[in-house]
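Below are structures written as structure tokens.
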Structure I
Amino acid sequence: MHAVDCAGAADSKQKARSLSDRRPSRRRWTRHLRRGDPLRALTFRGLRTIRYEAVAEPTLIRDDDALVQVERAGLCGSDLHVYHGRETGIDDGTVMGHELVGRIVAAGRDARGHAVGARVVAPFSTCCGQCFYCARGLSARCRQGALFGWVEGGVGLQGAQAEMVRVPHADATLFAIDEELPAELALLLADVAPTGWHVARLGRFAAGDVVVVLGCGPVGLAAIVSAFEQGAGRVFAVDAVLERLELATRFGAEGLRLGEDVGDPVRDATEGRGADAVLEGVGSAEASRLAFDLVRPGGVVAIAGVHHESTFSFSPLEAYNKNLTLSIGRCPARSLMEELLPVLRRRSDLAAIITHRLPLSDGPRAYDMFDRKQDGCIKVMFQP
């Protein structure tokens, strides 16, 4: 099983909305001074090729844009889908990444929701805050939204693994945070924590239920904590990587090493029924099959992993015969931020998910290390 901390790469070919031809007025944070140095970022240059190089400085294009100077950026498992070519179409030279914490340094005339100089988090995709989906808490399906780090045919948004990023729909997309919130927790609020919370909620389990989490990457680890926060009685965590299982047990889960018979402990805990809910954060045929095998009749398989296979590894008839409920879909990260901020403050131990803190210049090496799961790497945080 290849554990992938994914959340947000599905539907990544979603286009950005048409850009306004009007030139917005500019409000700038007076303490932001460019020294004439070129802006640098991590760019996609082909399969398994990431470069740290100079890029064009972003500018305000729409009246509701903001420019955010990046304080911290994340490396996510879904970045590896592009890195390995599982998702194709991205333009050569696109800036990678979709997790960021930073500070607003400029804003268009219609971006009035946050002060220039405010410290903010951006979710992995933008949202307008007003459409049918945003109004119903499904910001990931915003009709005006676009994914950071995906430019195709010249259309889209540059990513967050950079010194600065343009944020459309700044008022609705950005979430203001105080200066005291540690950067590690703030960065988890961009993707990992909401996705773990979302997949746990998709599990629809009752208080005291037995839950299995497949894949102990960042999202799986966040799902463990989320499952307990949402009332799970026991949580089993399955992974092949020992360091990830050790962290899962620190969060209260009962670790099961992939390759052994992980079904026996789950059945022993449920009088032979199987888990009430299985939360799958991997994104592979093997993982979805294992989830199906571990869940009890009438249970729920909730999927946060991004799947690229053409069919699921269990058939509609098998699902029918098991009275299975299948829940799947991209996390509405922005819609969950207000709810999750107090959870993160209470569960500051989640910062342990971030195992490596590196300068942006180490990006190419970081991608390789993260991909190979070397040096106990679970999640990388870049510090531009």
Structure II
Amino acid sequence: MAESDAIIDGQCEPAFERVRDALAEVLASGFEVGAALAVYVDGTAVVDLWGGFADAARTRPWQRDTIVNLYSVGKAISAVCALRLVDAGLLDLDAPVARYWPEFAQANKARLPVRYLLTHQAALPAIARSLPSGSWRSWETITEGLAAQAPWWEPGAGHGYHVNTQGFLIGEVVRRITGKTFGAYLRESITRPAGIDFFVGLEPELDLRCADVLPMQPSPETAELQVSGLSLMRLNAYRNPPEISGTGVVNTRSWRAAEVPSTNGHGNARAVARLYSALAGTGVLDGVRVLSPEIIARAGEEQVYGEDIVLQRPTRFGLGFQLSMAERRLGPSPRAFGHFGAGGSLGFADPDSRLAFGYAMNQGRGGWQHKHVRHMIDLVYAALGQR
């Protein structure tokens, strides 16, 4: 056994040994501190691996049940919650948001459809009014700010990544319909019944299982924020309130306890891959119906593709999911859909191969290409052909 292999725990089918080696190499090189990778095919785990450390001092080994802040991986989880309500006939994607959330009609938003919340066309990626430090803890402060906010561009006329606001927008619609906070609805309707280790709003007893998120390392892919007429919008999307992206607070009890659905969902690779295994198949996981096949098919259909007003690079979205695109492929299938998180965390489903992929780590790199993750995706598909 090679020295690098010793840091990897878990199991994988023999065809996927190169995937194990790749994860070991990434950890042994120091490119990642701790990480986990899971792959399901036809609902069965073919890869379930983890290794490295859960802290910067490298004193706490990454365990089978280690969870970590997965950042924007949670956006797709938010979408699943909304789409469940569509499935149940409780939410109409083409109805105005204000039907469910009357205060949202402010600032000429009375006709803005629910669909735009999922497709990043709502033109609400930021709140213009400066919010005080710590106000991300207050759901009402953020949602009231979004209800009062005028769109930054004509809704539907373009799309721009709602970095931190999408989860509040979707979550408030979920709350208005169900009477439950987003985290409670997620827990009670999906994750607890299906045994999915993913949380928005962590109870204190789960802190012992959390990996610390380490300062993200720079990458040559990282671009400086461009200054333009929309510079305030782009700045505030990440920094209003100052810690809305988790900056300086990501490992605190208050951050973990809060519900910031686009940003602070905690889980692991296995949990993400298991959820996507339902979306890659019939929509059912261990007897729990996550989504209907009809809604899954709709979710993966292209809604927008082109230059992103916020990110200033191409993005492609379905209903709440990032879609595979030439600039950032999720394997060979053009129908793959999922979501990356900051640093390279990822979950996606490939309905053509009935494959689900989950990757989690606690350091990662800046930028958006995440080439080491895409290399592991390539190895997974190479192995799939050898089974």
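Comparison across structures I, II (criterion: relative contact order in percent (Cα under 8 Å, 6 or more apart)) gives the highest value for II.
The maximum of distance in nm of label points 7 Å out along Cα→Cβ at positions 44 and 124 over structures I, II, that is, the highest value, falls on II. Look at distance in nm of label points 7 Å out along Cα→Cβ at positions 52 and 132 for each of I, II: the largest one is in I.
Just so you know, all these numbers are worked out from the coordinates, no wet-lab data involved. Predicted model, so just to flag it, every value in this text is computed and none were measured. Cβ atoms are built from the backbone, for glycine too; each structure is taken alone.
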